[in-house]
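Just so you know, all these numbers are worked out from the coordinates, no wet-lab data involved. The structure displayed is predicted, hence computed values, not measured ones.
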Structure P
Amino acid sequence: MLVTGIKSMPVYRPLQFDGSGKAHLAVARGVGGDALRRLAREAGACKVLYAAEAGADLTQALRSAGTDVTVAASMAALLEQLGEALAVLPMGLRFYAAGDEDFLAQVSRVAEQHGLDPAETQCECVAPGSRRVYCVHCRTCNGAVSGGIAPCAGCGRKLLVRDHYSRRLAAFMGVMADAETPGAA
């Protein structure tokens, strides 16, 4: 269970258009496209990068909302396109992202690497309860983890998911759940 009041925890809110920006860039994956449709009604001119998922392709809906949509073939392609867009967009950019927490962590890291301040960034989590977890034992990032104990995809250990969130790693910390059990390691 997540403890409230931990300062390192990311805060997600519904996306709201920030008219003080000189340019606007929005990214989404899967059902996060719904949040961008809402944003597009307010925003007017906003460049959108979108990665569809099986069962959640909102490309047509985004295009019908009148946005400038670029559809990425994969998550890797979206991150590359995002980096390219951030490299040429002007100061005063407002950045919006919608998707699951793993997606938000990845795009937020790219935005940070390109000098965006957290005050210029808004994130809406569309899959609450699904977290990105970093295994402190083998250094693997495990995406879409739900629950307090989860297996590590890298080393197979059962990880106890702590409420500590590392902004540098963009993940919650996972430690071996049964570390004190003889022969568990």
Structure Q
Amino acid sequence: MRKLTYYVAASLDGYIAAPDGSCDFLPFEGEVREAILAEYPETIPTHARGPFGLTATPHRHFDTVIMGRGTYEPALEIGITSPYAHLEQYIVSRTLTSTDPAVEIVADDPAALVRDLKTRDGMGIWLAGGGKLAAALRDEIDELVIKRNPVVIGTGIPLFDGPFAPTGFLPTACRDFESGVSIVTYARK
């Protein structure tokens, strides 16, 4: 069975974006960028794959991405309607209408969508964000991969933006970088 992995960058205090949705305080550079390009090449948007030399790079973990409207919105703002054309794409939104035939809009019950996707053949499913969607899918998340950045921002969009519901995960791997970034992997307890 396929698994759902919440793979996302976050601050030390658990935020994935600033209050306005920006995430430029979470750098993508140096040794961390090289590690991500090598280990998670499919998470690079289609329009950036060429400049990074990834056009012929096979997927390592995921062939499907699911994200909330807030995560999808920055691509739309610059005219990109299919940011991960090399993956099967699902956007969870009650207000967004169809923007691209390669992107499926899901208005209701993202957990049912994920349960259905898990029964299909294929690689893993990448939950790209945001915090509200992650909270809605908390019971479906099998693995967390958190790129923990050495910065505290105080407020913003949290990793999980939902009701109090303790959910256990166990660390299974950690890779530390000289920049202070750590990539920590957790499996559902």
Structure R
Amino acid sequence: MGGGVPSVAEKAAATLRRTVVLVGMMGAGKTAIGKALATRLGVPFLDSDAEIETAAAMSIAEIFDRDGEAFFRSRETEVIDRLLSDGCSILSTGGGAFLQPRNRALISAKGVSVWLNADLHLLWSRVKNKDTRPLLRTPNPHATLRALYEARTPIYAQADIEVVSCAGFTIDIMTTRVIEALAARPGILETA
């Protein structure tokens, strides 16, 4: 793809043996990279936030406004558990999902967690002009993002695999980096 050095998945057919759960901050690229990864590996792409929105017939922001974060987190755990039981896929989770100990335990038991680690500057550049982030609806959204980043980074660091994102990396480059990280771990991605 793109004339560069072929990735592991491009050199040989690859079979996913465990669901890959993408974790990280809002704006880390979980959805975009997740879709590309699913396409390359020939498995379904699932998004826990989209599944929650479909089930509730309202947006995440509306759920937060109407029912609060605690209610949302409870539904999120139910959805993640169900999605992890549906066979191998790429699962993108909301930024707060991995923070819950129960979710981390479910992900560890049924899948493999991959932290898309983007720095604060890159995250801010991606989310600053979007109004779809309920946690950033504050008087100082940058300060809020910084506080979330500082609080969450040590928890994201507990993920099974870390793939660092840089501003110059395209979705294709990040997807290749994730595939290579998965292939380096036994029992996750088998190549023929």
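Here relative contact order in percent (Cα under 8 Å, 6 or more apart) is compared for structures P, Q, R. The highest value is that of R.
Taking percent of Cα pairs over 14 Å apart, for residues 118-157 alone as the criterion, which structure among P, Q, R has the greatest value? Could the numbers behind the result be given before it?
On the way: P: 52; Q: 61; R: 44.
If we compare percent of Cα pairs over 14 Å apart, for residues 118-157 alone over P, Q, R, the biggest value is for Q.
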